[in-house]
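Scrolling down, you'll hit the structures one after another.
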Structure I
Amino acid sequence: MKKILLGLLICAFSNLAIADDGEGMWLPLLLKSLNEAEMQSMGMKMSAEDIYSVNKGSLKDAIVHFGGFCTSELISDQGLLLTNHHCGYGQIQSHSSVGKNYLKDGFWAQNMAAELPNAGLTATFIVRIEDVTKDVFEGVTQKMTLKERQSTIDKNLAAVEQNVKLESHEDVVIKPFYKGNQYFLFVTTTYRDVRLVGAPPESIGKFGSDTDNWVWPRHTGDFALFRIYAGKDNLPADYSEDNVPYKPKHFLPISVDGVEADDFTLVFGFPGRTNQYLPKVAVAQTVDILNPAKIGIRDKALKIVDAEMRKDEATKIKYASKFARIANYWKKWIGESQGIKTTDGIGRKIKFEKEFTEAIAKNKKTKKAYGNILPEFEKLYKAIEPYAQSRDYYNEVMGRNIELFRTASLMKRLIGQYEQNGEAGYLGFRDRLSNYLKDFYKNYSPKIDQQVCSALLDMYIKNAAIKEATTGIYPTPTIRISYPDFIKSLYTKTAFTTQEGLDKIFQMESEAAVAKIKEDPVYKLYVQINDQYNEHVSKPYNEYKEQIDAVQRNYMKALIEVFPEKRFYPDANSTMRVTYGQVKGYQPRDAVTYTPSTYLSGVMEKYKPGDYEFDVPQKLIELYKAKDYGDYGENGKMPVCFIGSNHTTGGNSGSPAIDAHGNLIGLNFDRVWEGTMSDINYDPSICRNIMVDIRYVLFIVDKFAGAKWIVDEMKLVHPKRK
């Protein structure tokens, strides 16, 4: 009976689909049975086999996980990669200096020999995907406790992983889907020699910068070019001058015919995380409690950093990548909360949960099995709320925005290696840490960090809901020192603010070095705050979260069972997905309608000489005035960006926008601000993804940069002329 029930469950989850065009992030393995017909009805001319195949080259062989955090795609038979400028920003920055500022001026290799290596940057391919649900659930029963269930699953996962047949250059990862009701295995190949080929100046690649981030209309040429190198056997190899360009199984031809409203669009990539099936109480908590806390912290940090960046170019270069990273989700959270309110996302959840309650009440079996799910959610989310809020404060303050405490956390890990693995463990981690810290200190200012620390630590103490986690951080009156002087003394006395300070410690014998680190005032304060957080916040939070996850898993199972006529899709979890839609404008509010394409004329309308966001290179102005667009213009205009109804999220940055025939037409890089709530509340009326028109990429590479040798490497096609 147990095996029959498990089989029925697997069958149910293997036949999930979605009703609304554009919504959903689909496993390419299942497109044939779930999506092919719908995709073709929307205009797609390909088959599911053209998109995903293990027997022949297919689109999936051109899709690359870039660095583990973005997507990229192969656009030539010489391993040429296209991704976003913001995905390659750290690499561009690492090669930049005041005298050779590739962020400001751009970089274009004149040939392959001039391409720049990037230590630690990887490019990962998916070899194949397999459903391993049956093996993972072997021996799992309904009577098990959560701990027993997870223990059995973990043992099964280890067995499945051990039994996978792999080539020497392959790896394997297994991920849960549908809140842990299904498991898929991914066999991967990772290349370790990825070199920078070209990048536009940030006045193109980041045009609009902070003001236009998450906003439509957009005019950003957010792209960069890299190349994968391999050993002479075409397999992964560490960087070597003897390596050769990677020869792919498939690369994307490039359509220069442009896009029109309602054209089919397919976005292929590695979306990070979504939570479409949260209950109403969780969405309300996000909008009312958690997002405001995180927004407030980053707002304070950004204002401090921005003021310093505007003072001189060297500071701007140092903090450019960090500022962009902090600002990205700050603005996203603002748009997410507003979007949920605008589309009455919580009201829609209430309506859906009413339907759910009525549906389970019609059957004694479902009422008994699932009748307590929504009340249990209410109870658990109320209980977890102060811990979740304090957790977000801690993570934002201690883990993301105060760099000195992030360094202290690394020191804590170093000491942990010593205490667990002795001198060998210490030395191994110290050497890796030394290499990381060399890059870290190149882009670090103790002066700026001290200001951020003073402001944010004060916010944490005053606003975190669990006060026990923040006791003793402020200096007591008996110390007779003001709070600002207390912070200043930390940055004056610690060894962690300079590379030289840590180098002196690292040159000591391991035992003496550990003792020295433990005496550091910043380390002591970090350990105090961290210990208090773990005891009073992290521990109870994780206990409640484990219970919530179990209820959420049961809720997902219940939705499939009580709504057999509805169609569901798995949340994103950084695995390869396909999302499909169409080129579409939208109406964000009354009397405002956005068309789906922007043009170079819009860049010139926004142009502000000398402005860090809206300045424009003189050569781009000259090309615009002369209407010198080469083969890439359209009716005397130069297309820049377009939007579509594809369901995307973080991780889809750099994903290809592919036309009905399998050709590259654009490069995904953002979402519209009104629709950033698509991670938890997709609404087809305003959720749109933003893409660079591939013709603008070609125009910048060819006409602006004069790097036509790169374009000549690509395969340009005209599918609409057939």
Structure II
Amino acid sequence: MKKYILLLIISISFVAKGFAEEGMWLPQLLQTLNEKQMKKMGMKISAADIYSISKGSLKDAIVSFGGFCTAEVISDQGLLLTNHHCGFDAIQNHSSLQNNYIRDGFWAYNKGQELTNAGLFATFIIRIDDVTATVLNGVTNNLTEKERQSAIDKNIATLRGNVKKESYQDVLIRPFFEANKYYLFVTETYRDVRLVGAPPSSIGNYGKDTDNWMWPRHTGDFSMFRIYAGKDNKPAPYSADNVPYKPKRALNISLDGVKEGDFTMVFGFPGRTNEYLHSSAIEQTVKISDPAKIGIRTKALGILDGFMRKDEGIKIQYAAKYASISNAWKKWQGEVLGLTKTNAVAKRKEYESNFEKIVLSKPEYNMAYIELLKNLKQAYTDIEPYGYARDYYNEIVPKVELWGIAGDMNSLVTAYAKDETAYTKRKTEVLTKLEESFKEYNAGVDQKLFDALMEMYIADQKAEFISPAFNTMFAEKGKSITALSEAVYSQTSFSSLDKIKKLLAGSTAEVIAAIKADIAGQLYTDIFKTYVSNVSPKLNALQSDINRLQRIYMQAQMDVFSTKAFYPDANSTLRVTYGNVKTYQPRDGVKYDLQTYMEGVMEKYVPGDYEFDLPKKMIDLYNKKDFGRWGVNGRQPVCFIAANHTTGGNSGSPALNADGNLVGLNFDRVWEGTMSDINYDPSICRNIMVDIRYVMFIVDKFAEAKNLIAEMKFVSKTGKK
């Protein structure tokens, strides 16, 4: 009996022990769950200084930037700081061969020069409420998944109508802990956000693909925007009469930098993590899903790189697409490396073994949880081939842009089947969309992508997942993908905006007939039909069952490991993560320091190189050691690392010190630690930040944007001015 009790104590101890740096915590719960530990790690401010609804707090300086990144307010005139890669689409949209802001950078030296950005927004969180009891009212274990969701949807609809908020505020209700809990967010969204400044890509994306997800890093990954509001300081659509937003809180900027062991905190909107998966899911990620996606993107990037290096116009057109494809491609490689190096699957199996031991020891858990892990394992086995087909479809079809254009054109046929009014409306929408899409489209590039990716589509999948029409035409062309692509791109009207406009100028009957007869439209229709018929139904059913089991498993973990503090997976809502500035050792014989300097920028410099070129002015500033007040002992700090648990969506998040002052700008993770979305390990998980002093050096000394420096507030404990 004593031996048995000891076993349980060991099991509980195993899971109760957590990593101090791990977690993406809800800010309204910090006082209850985290404040004591945060102060022990060095934090000087209180949880109420971070999140409060009764007074201005740090949360009032943090925004969701466009719904895909984070930004922070750094002046009392609504000035925003975020990453260069977060602002890249706006920078690209304003760029041309005549005004190449990607290559040359952009700076507004007065507010009249700031550039508007249609569709870009900044969202503040006003308050967060626990609405679990209301949302799950009447939801029982006897309901099917469809019935359960229907009941939840009705409860949410009722709740939305009863929320106390201002007319200009919005309500967001999100599930947490696999839909075991629900929180309501009252938000304010500002939709007049203007571009203020961005360094050249040779600074803002220095090192590009070679350095992406890597440490040491020497990138000035930042850009600046400004929120504009109506004259009442409330959200308002764009107007020339709008004025700079007056924030409840703007971040002070620290000139003190960081040293090893310093407390750091990252505040932002992390996108998606899966920290509580079954070991089978992790194993599929390592062995099947990530390798499949990596292989497809390797082909696509090779094609794009070849064109972009030869043609400046294509480089501008495809820069954002290339960066997007490359980002996840390299991340997945690091994820596989990290999961393998840290024995993530074996560790998760050990965790599951401890779970089962405790379940077996407690009769109250037996009925509910005894078969849970076994059922999850079987569900992941069943979904494996359909998941592979999903990854192939999702990775290949969107990258051959002709298929997306064909989908838009085919939507006119669907609209016409309803009525003429629907057709006319959809026609206007499609033409507007395609006029924008073709600005960043080259048919020659797209055809080469077709050659590379559709060959993988037809060669690497099970027969039932391949379009019969595509297979037939492929056979008719002697199984030559090049011959097939030549036929498709020479015959289709969808690869040219002029041809599309000419097609759409015809009568309704002529347009519908031409779309139905188009070779690209016919092929895309069958590719899509094959996927939705042979993959989606089974995939969705299996995924629904996994979601159900995962929800039960999440609650089971919280029940069984009652001494462990759980944080919810990221879901693009406001979170706090905290840790300390730390070095790390990714492999035997290699140890990385925590800070980089500008001499490292110069060591990587290669004149004329696509990734490591530098503006002459930066070189001159370095040679003169003209760093101004931003340098330290004749050296200019550039980037630093810390053990903060971050993910996509945290890009642009502020890195704050123990006093809540801005010391850096989060933009990346180290390659070996990208697996932190699934398995956080403090030995190799580090986030990468631009040192705020490098940001200010570029704004002040390189751009000479004294107007921007003048509106920020700088602080220093060392007396530095």
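Where a number appears in this text, it was derived from the coordinates with a stated rule and is not lab data. Just so we're clear, the structure is a prediction, and the values are computed from it rather than from any experiment. Cβ atoms are built from the backbone, for glycine too; each structure is taken alone.
Using distance in nm of label points 7 Å out along Cα→Cβ at positions 192 and 328 as the calculated read-out, with 2.5 as its value, let me know the right label among I, II. Source structure: I. Of structures I, II, which gives 81, 74, 59 when Cα extents along the principal axes in Å is computed from the coordinates? Label of the source structure: I.
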